[in-house]
1. Compare Kirkwood radius over Cα pairs in Å across structures P, Q and report the one with the greatest value.
2. Going by mean count of other Cβ atoms within 10 Å over residues 14-21, which of structures P, Q comes out largest?
3. Out of P, Q, choose the structure whose coordinates give volume of the Cα convex hull per residue in Å³, for residues 70-149 alone equal to 133 when calculated.
4. Of structures P, Q, which gives 9 when relative contact order in percent (Cα under 8 Å, 6 or more apart) is computed from the coordinates?
5. For the read-out distance in nm of label points 7 Å out along Cα→Cβ at positions 350 and 398, a value of 3.2 was computed from one structure; give its label from P, Q.
6. Taking helix-only ellipticity at 222 nm (-39500 (n - 2.57) for each DSSP H run of 4 or more, over all residues; to 500) from the coordinates of each of P, Q, which one would give -11500?
7. Which of the displayed structures (P, Q) returns the greatest value of distance in nm of label points 7 Å out along Cα→Cβ at positions 174 and 390 on calculation?
Structure P
Amino acid sequence: MRSAMYFSNGDWRQWEAYDCNDVDSVHNDHQRHLPYILYFPETEKIKMYTWAKYQQNDGMIQETFIVGCMGNTAPYNQSGGRNMGDVTTIFILETLELYRWTNDLTFLKDMYPHVIAGIQWQLSVSSQLGLPEHLECTYDIPNMSQYPTTTFNSFMHLAALRACMELALIMNDTITYNKCYESYFIAVKQINQLLWYNDSIDTGYFLAYTRGQWTYNKSGPLVLDRPGKMPANGQYVLWPFLSSDQTMTATIDNDINNILSNFSLNGGWFEQTEIKGSAANAAVSISTKLQPGEKKTLSILFAWYFPHHYWLDLPLDNYYTLLFNNVTNVGQSIGIDKNDDSQLKIIIKDILTLHYLYFNSSLPDYLVDSLINSASHMRSAMYFSNGDWRQWEAYDCNDVDSVHND
C-alpha cells in the first residue's frame, strides 16, 4: 500500500511493483486486492471502473492503466499491455467478489455489460480448442504464447465462466448463463483431454503436470519415462541395490494412501513380475531377513535424467547428455546393475567429508553458517552441452555470472 497514490481528481492508482512502473495491472492487482476489498472497497471500484473504461472493442480488458515496467514512465492513463489469460478473467472474478462483499447492485449493473463483453472475448480466443489459445500470463515464462494453451490460463478461464454463471443468475440473464454453462463443460472436457500427458501424441501444449509411463520387470528397476522435448520431459528411476538375500517389490497407484497403507501392513506390495502403466505415484521396497543382533543397510537409488534445457527459446541441453543416454545409464555408472555399491559408498564418503569440514571445525557458528550458505549457491549452477558453465547472480537477481558476485 506504500506505493498507492490517491489524487484530487478521485483517481486511486498504484505501481505494479517497486521494480516495475506499470500502474494497476489487473493480474497483479488480484494478488493483493483482498485487503482493499475488505477495508477499502471504494479503491477497488475506482480501478474497476477505469479498467472497464479502457476495455477494447473486442471485449478484452487491457493489462494495465499505464505501460512502462522496465522502461520509462508512460503518460498518465495510457492503457495497454499484452494479451493475457489472467486479465479479462480476473476482471470478471473481481466483479463478482466486489458484489458479494458490498451488495452494490448499482456497481454490478454498471459492470455487467463489460462482463458480457469480456466473456465474448474469452470465448473468441477459445474458439479452436475450447480453452484460451496463445496467451501470456503472470508467470512471465518467455514466449509462453507460442503454446496452443496452458494449464494456468485454462483454469482461469474455468473460474471466469463459473463467475459468469453466478452473475448471470443475479442479473436474470438466461442467454449468458447458458452460454457460460455450455462453455464451462466444454473447457473441462478439453482440459482432461489436452492437459494430461499422452505419450502417443506430441501436441506441444505447455503442461503443468506430466504423468508419463512407468515400466518395471522383475530383473530391473522401476522407471518413469516422460518422452518429449520440453524441460519437464525426461526420466526418473527407483533402483534398489539387491544382494542374494534381498527381494524387491514395486507398485504404482494414483492414490498415495493406497501405497502407504499397504506398505504399513505388509512391508511391501504384491510381487509383480511386470508393471507398465500411467499413475501419479510409485514406490519400491526391499525385503530381507535379519539374524539376532545382525545389522544390514538397504539402499535404493533415486536418479533422474532430464536432458532438455531452454534459454528463452534457445535449446541448451544439460551437459550430462554427453555422458549418459538415459536414466538407466546413470544408474549403471555407479555399478547398480552389478549390485556393486562400492561407488555409492565413495560418493557418500565424499559428501560426509564435505559436511565434516564445516560442522566439525573450531570456527564460530556464525562463520560456519555463512560458509555453508555460500556453498549452497551451487544449486543455481547450469552446465550446458555446449560446454558453458553458467550461474545466476542470486535467487532474487537474474544477472548471470557477474564478476563482483563471483
Structure Q
Amino acid sequence: MNIKEYLENLGNNSLQASKEIKPLSTDEKNALLNSIISCLKKDMNSILEANRKDIELCEEKISKAMIDRLLLNEERFNGIIKSIENVISLSDPVGNILLTNKRPNGMVVERISVPLGVIGIIYESRPNVTVDATVLCMKAGNSVILRGGSECFNTNTALVNSMRNAFKLNSFNENIIQYIETTDRAAVDFMLAEMTDFIDVIVPRGGKGLVKKVQDTAKIPVIGHLDGICHVYVDKSSKPSEASKIVENAKLRRTGICGAAETLLVDSDCVDTHLPEIIKSLSDGGCEIRGDEICKEKFPNIKIATEEDWKTEYLDSIISIKIVNGIDDALDHISKYSSGHTESIISENRSNIEKFLNSVESAIVMHNASTQFADGGEFGLGAEIGIATGKLHARGPVGLEGLTTYKYVVRGSGQIRP
C-alpha cells in the first residue's frame, strides 16, 4: 500500500463529506443516528464474532487488562447502543447564536457555532470508541477519520462497515466516517504530520505513550491530555468521615481512569483527627499507601514515598500521601506536580475553598466531591470524546460543544467604514 496516496485519498473524501454533513438539520442527523442503531443491531452477531477473532489473535500477546478493554460482549454492545440514544437526545451544538452585538451604525454582529470540519481520532483497544467518537463527531456536523489499535482491527472494521451501511441506505455520503484500514504505524506518522490540509483536529484516546506520541508529532491541533495526576487536599476544617468517604471513592472506585486520585495532601493540623480513618479505609480497600516521612513515622506499615511518586499516574490501587502546612503549601505542591486534569478540596472553610477553586489552574476543580466525577456525563454534558487539559479551545470533558468552533456573521444594510 502506498501510504501517502491512500491517506490523501481518505483526506479528500473526508473534506467532501464534511461539506455534505455540515448543512444537515438536527432531525436529519438524528435520523442517521437512529439508522446507525438499526444497522448495528442487525449486524451484532457478526460484530461480536469479529471481536472474538481479535481476542484469539492477541490473547497471549497483551495483558488481561488490555483484553478486558478489547472485549465486546452483548452487554457492552447494548451499552454502545444506549450511548447513541443518549447522543440523539442531546441538543444540537451547531447553529447556536453565542453572542449578538448591535453596533451604533446599525450593523448586527453575531457569533455562531459551526462544525470543526474533519476530526481525526487515534485510539487503542476500546471498540466502543469507534462508535462513540463517530456519533459525537456526526452530531456536531463533522466528518471523522478513525485509526484504531491493531489488536482491535477486525472489530473496528466490522463496526465501521455497519455504520457506513447506514449512510448508504439513507443516500448519504458514507465517507462521513472512514477507517484507516492498515495496521502500518507509518500511517499514524503520516496522519499526524502530513495531513494538515485535510484534518482540522486530532483527538488521541489511549495510554500515555500514545498521547505523548501524538502531542510530540502532530502538526495539527490536538485535543486531549497526557496524564491524570489528580490531587485531593484534606483541609483541617473538613469532616473526618466525609473526607474518608470521598478519598476512598476518588482513589478506589475505578483505579484505571484518568480521574482517579493519585496524590492525597493532608493538612498537618488534622493528621491525628482525619488520617487514621482515611488510611484504614484505603487499606481495607486493598490500596497500597506510600507516604512522606511524617506520614511514615505515624503509620509505620505504609511505604515511604519518593520524589517520583509525586510525578506518577499509577492507574492502580496505589496512592501517595504528603502532609502539608495548610492551603498555601497544598497549592504549591499542586502547582508543581499537577498534570492539569482534576483537583479537589475537602473543606468547610469558605476562605480556603474559594482560594483553592480560584488558584488551581487545572481544567477541573472540585469542592467536597470525588475526582471520579470528572466525566462529561456526570457534568450533564452527555457523552464525551475525552478530557482536555490544554487552555485553548476545548477544556475539561469534551462533549458536543467542544467539537464545534464559531464564526462571526455580520449583517449590514450598506454600511461603509469611514
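What follows is calculated from the coordinates using simple rules that are stated; it is not laboratory data. Note that the structure is a prediction, hence the values are computed from the model and not measured. Cβ atoms are built from the backbone, for glycine too; each structure is taken alone.
1. Largest one: structure P.
2. Numbers: P: 15.5; Q: 19.6.
With respect to mean count of other Cβ atoms within 10 Å over residues 14-21, the highest-scoring structure among P, Q is Q.
3. Clearly, the read-out refers to P.
4. P
5. Only structure P yields this read-out.
6. Of the structures listed, the value fits P.
7. If we compare distance in nm of label points 7 Å out along Cα→Cβ at positions 174 and 390 over P, Q, the biggest value is for P.
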